[in-house]
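Read through the structures below before going on.
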Structure I
Amino acid sequence: MRVRRLDAEHDWTFGQGLGNYASQSESVAQRVKTALWSFEGDWFLDLEHGLPWFEMMERIDWARIEREVKGCVLQTEGVQAITNYHATLTNTRILLIEVSYLDEYQQSHQVSYQGN
């Protein structure tokens, strides 16, 4: 599956024809990152897309956060398995999540989420 590449501000890229599209392993990596950084109810075309970050941050429930994040990654087309998961809450109240996974092209990737 091909997807339009995102720039540093997470906006679609334009002006370079097919060079603006990611495919294969790069496409999977971008879809995982986009899904992990999406807030449930924030996309008007699919209000169930994304994670319920606001709800999960009201009261930290580590088991629920792990279940939701892993489910989000595993449901992304092209992801075969999660190979590592780590989440911490810093003393400055910043949530850090790192997920490593294997895609259908047998490539390993790591995606991070930082929320405060």
Structure II
Amino acid sequence: MDNPLVHAFFIGRALAESIAQQAESTLSDVLSDLGKFDAEQRERLRQFTEQVLEKARQDEEAAMQGRPASTATSTSSGGASSDLQTMIDELRAEIAELRTELQRYRNRTL
């Protein structure tokens, strides 16, 4: 290795290979961390969704405790649609009643 150009060539090649290995290692680490972050965020979103649905279920149960049994939805598929329709009809009747009362109130104040 008396020739400095040949020596410089091998040093440059070794340097380029080392830089490529470091870049590959760094990129692998970054992508791994990104994958972990994505998985953690998906898990947090799943847990948040479960918490929201559980709270909604609890709130619904609490609200339905004061209602007559006919407005509660059934777990059977046939009864669920008829119970749901019954609930919708009762809500529509309540809305109509409230509109009537509101109109009477407005007429009295004018």
Structure III
Amino acid sequence: MVIEQLPYADFIARYDRPGMLFYLDPPYWDCEGDYGRGIFCREDFARIADLMRTGAAKFMLSINDTPGVRETFAGLAMAEVETTYTFGSKSGGGKQAGELIISNFPLP
């Protein structure tokens, strides 16, 4: 077993090749600071989109559905999905929300 601790771009560069699949789960759009200051910024979304467009591997990403996301990842395959956000819910209920699955290959 190999465990890597690398910045996402370094990790992708190391393993990007045909036959690989990367599942990416970045912070939600407008929540870039949730993992700490300076860890992920708005410009990282454009970097990820470029990696998805130019990489040899297959990429799949899940993210909240916003106009900025749709613009940044334009040209890649997108599928709308509904989910329930329950993080921080004290009542056990949740909030319905739209998300996107984005990939560099056709989605059903």
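No value in this document is a laboratory result; all are computed from the given coordinates. From a predicted model like this one, the values you see are computed outputs, not experimental measurements. Cβ atoms are built from the backbone, for glycine too; each structure is taken alone.
So here's what we get for this one:
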| read-out | value |
| --- | --- |
| At a computed 14.5 (mean count of other Cβ atoms within 10 Å over residues 27-34), which of I, II, III | III |
| Answer label among I, II, III for the case where distance in nm of label points 7 Å out along Cα→Cβ at positions 11 and 35, calculated from the coordinates, equals 3.9 | II |
